[in-house]
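All of the numbers you see were taken from the coordinates with simple rules; none came from a lab. Computed from a predicted model, the values in this text were never measured in an experiment. Cβ atoms are built from the backbone, for glycine too; each structure is taken alone.
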Structure 1
């Protein structure tokens, strides 16, 4: 998946890419055919994004200290 994003601009680009990926996944789903597995997959992606954003926030907070 590549090296870890260290700089805030790299971290933000990572987040933007993940949000775009999430958008693509959700957009490709047919709301008439979505099932619990689809819902859980999107939820898992969102939860992983939240974890990553929390990690980046800690990094940013440390830089501001």
Structure 2
């Protein structure tokens, strides 16, 4: 099973919420770093999915042009 962008965003939101709830500075900082990491993973996955879709579209166009 692969992780989805929604999963990564949910984890980031959970870490943000945990950071907001704590009074301890180090715990807050740790949760904010974790939230940033989860967000970065979500962003990277979105870029990869977009690039894959663009490549597949380009290949489909080339095949259609070759078939014509």
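Which of the displayed structures (1, 2) returns the greatest value of mean projected area of the Cα convex hull in nm² on calculation?
Working: 1: 4.9; 2: 5.4.
Checked 1, 2; max of mean projected area of the Cα convex hull in nm² sits with 2.
The value 15.6 for mean count of other Cβ atoms within 10 Å over residues 30-37 was derived from one model only; which of 1, 2 is it? Matching structure: 2. For which of the structures 1, 2 does the calculation of helix-only ellipticity at 222 nm (-39500 (n - 2.57) for each DSSP H run of 4 or more, over all residues; to 500) return -32000? Structure 2 accounts for this read-out.
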